[in-house]
Structure I
Amino acid sequence: MTDAIKKVAVRQLRPGMYIHDLNCGWMEHPFLTNSFKIKDLETIQRISAMGIQEVYIDTGKGDDVSAAMTREEVLADLQRRLQRVSAEPSTGEAPQTSVREERINAERVEREASRLVTSIMQDVRLGKQIEVERVTHVVDGMVSSIFRNPHALMSLGRIRQMDKYTFEHSVSVGVLMLAFAKELGLDRDVIHEIGIGALLHDIGKIKTPDHILNKPGKLTAEEFTIMRQHVVFSREVLEQTAGISPTSLAVAAQHHERYDGTGYPLKLKGDEISPYGQMAAIVDVYDAISADRCYRKGEEPTIVLRKLLEWSKFHFNERLVHQFIRCVGIYPVGTLVRLESGRLAIVLEPGEKGPLYPTVRVVYDTNKRQFITPRDIDLSNPTPRSGDDRIVNCESAEKYGIKIPVFMDSH
């Protein structure tokens, strides 16, 4: 049966069509739902005014666009592009140590960063100045860990508590921005400034009312406008903080700007956005969509990377998106993957022969529907015992009741 879901340009929308997905996971929007029937031209104008360029329609519930690509065709094309991009050589330096060796230190660094962000947000709420020296000390530790092995610290971002989203999001964006900056080969001093801006990028949320910030459902149009103000507040707080560099400020002030000029608060376009703001826009979206929230389950990293690739047509710098994909890898450390054999495995280390051939820990057999004795396999170096297995796709750990941290720490 032909897929009834198709992707169309917003300019092709007409009353009578049924929106299946607004395809704007990178923004909060004022519509009550992502799926609805288009009743009038005003609705189409509202969609366009939000900066949305393409949406998915359900031709089984509304009018069709005959020449449009089906969802299956779009996903197949994106997966091919994702594999091609991720297979391109990384420009970053090779890790100095293994993920396993760096993990204990990374856990300590992550705890320090989480405590720092929590403390700073409480201080700013009370009207106190940000102590940049404290931030500098913590970022020093993060940078050192990233240079030893970025995948250890990045993998910890997968372990989150929904009720601490704002704090943990800031830390995770900080980690990802540092790894991204290292991948780009930026000067270490610049990397450090990027890390400070990333850790503090959401500091303005302390001025957002809690009932809006932590609302479990959709925001109203008025709440939506108030929420967007956090970027302005972040810029104001950091402008008044001694020791904050222009680079750090750009990260915080521009992380919601979009390459096609549809972002906020200034609707900057293209190179009007600093390279650091362009990086922050990509990283902020990646982390926000892959994290669990009180009102929705986070997407698997591989799926989010595929969406970033799709959205880079309009909203992000496509070259930077490609480099970010190579930075985190198509199957990041800590990802649950399905192997061709039907076994499920956790990615432990990036592969020496490329991102499709990591070292994994097999933990579950889907054919027998049972857990199996964990065993590590280097997919880039098959043996008679392990077999010539390969990754088919990512999987949901929750679906199989697999506790990723438990298995990663079991050896």
Structure II
Amino acid sequence: MSRFRLLPTAEQEARLLGHCAHARFVWNLAVEQHALWRPGRRSAPGYVEQARQLTEIRAEHDWLREGSVTVQQQALRDFAEAVRNFFAKTHGRPTWRKAGIHQGFRQVAVRSDHIQRLNRHIGRVWIPKVGWVRFRWSRAPRDGVKSYRVTRDRTGRWHVAFAVIPEPVPAPGTGTTVGVDLGVKVSAALSTGELLFCPGLTSRERTRLLRLERRLARSCRGSNRRLASKQAIARLKAKEAARRRDWVEKLSTDLARRFDIIRVEDLRITNMTRSARGSVEAPGRRVRQKAGLNRSILAHGWGILVTRLCHKAPGRIEKSRAAYTSQQCSACTHTAPESRKSQAVFHCVACGYRCNADINAAKNIAAGRAVTARGGGASARPTNREPQLATSAVRQRS
């Protein structure tokens, strides 16, 4: 997906916001209808019935009729696809979209002449009932664009993403295999001995972020000071996310080009980043420490890295269990918690092998070893089963 920065005028921005509001309104109506459905009852209305209801609603409300019918119908098509994915158990249940957070809409059936280049740095795209909107031509969009999505982030910046299915990255054909160990100190350690770190905010930017968060906590709700603080925080967060996406794209492309087989840990990141606050009857312990660990895990982009690897190297990604890979010696396969001397030092108590702990774990992953218990044997066959001990393994590596 090619993403570009939109440059709308003030009038075009107002119309784009209207499209976002209409798409969000239609989506939320569909979510409300689906929430009333229960197993055993009458089935929830599908796209055809919802499209007919949309025609009736547009006839009753002028503000909705002023918007683009194709944008609103596409929101219903996207919802129907989300429901199918939910019942296929590949995605979660479709949820509500909120103003200020979910600002965007999608347009399909894009013709080739709807995307034009004006000069070296500027292009333009045709948007229904908005007209030609200019965007920064940072690179040429891929051929075969059939749809695009317009979004507005929390900093107020507009982007257009042209959807196209790219060709997979060709394998080098050398038969090489690499293991990737994911962590919170070292973002990704390779079995080749490379230690890779996901770029984040600089120390100066982190200091500024902390100052802004403190000022936000002291601001009154609804005040201009609070709004300015939120926008400044959003700009820093957007900068951090952009750096993380750039790092993930470059790393995933590099790994797909250099190695034939890429073995990664099969981590259940959703469960690992779940809150530890508990309930009123059973409150959690060390909640703030767990929240800090959750932020660190999400800041290193584990999930998006594995996802992009699967996109760029389909059929060449193997997932193995992460349990005790940092406690197992990659030289003699002996497993003992005493071998992990510190976060970065591994010294086998059986054979005396010494190595960086993250690189040692990456070598175990590359070899396809999966330890089932402390002191257990090693399995030479990688597994795709869900890791039951993944959370404890990451906790021990941290």
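The table that follows gives values for the structure above.
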| quantity | calculated |
| --- | --- |
| Structures I, II, by distance in nm of label points 7 Å out along Cα→Cβ at positions 24 and 56: label with the highest value | II |
| Value 1.01, calculated as Rg/Rh (Cα atoms, Kirkwood Rh), assigned to which of I, II | II |
| Of the structures I, II, the one that 11.9 was derived from, the read-out being mean count of other Cβ atoms within 10 Å over residues 200-207 | II |
| Among I, II, which structure scores highest (criterion: mean count of other Cβ atoms within 10 Å over residues 72-79) | II |
| Per mean count of other Cβ atoms within 10 Å over residues 96-103, the highest-valued of structures I, II | I |
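Read-outs throughout are calculated quantities, based only on the coordinates presented, and are distinct from any laboratory measurement. Quantities reported herein were computed from a predicted structural model and do not represent experimental measurements. Cβ atoms are built from the backbone, for glycine too; each structure is taken alone.
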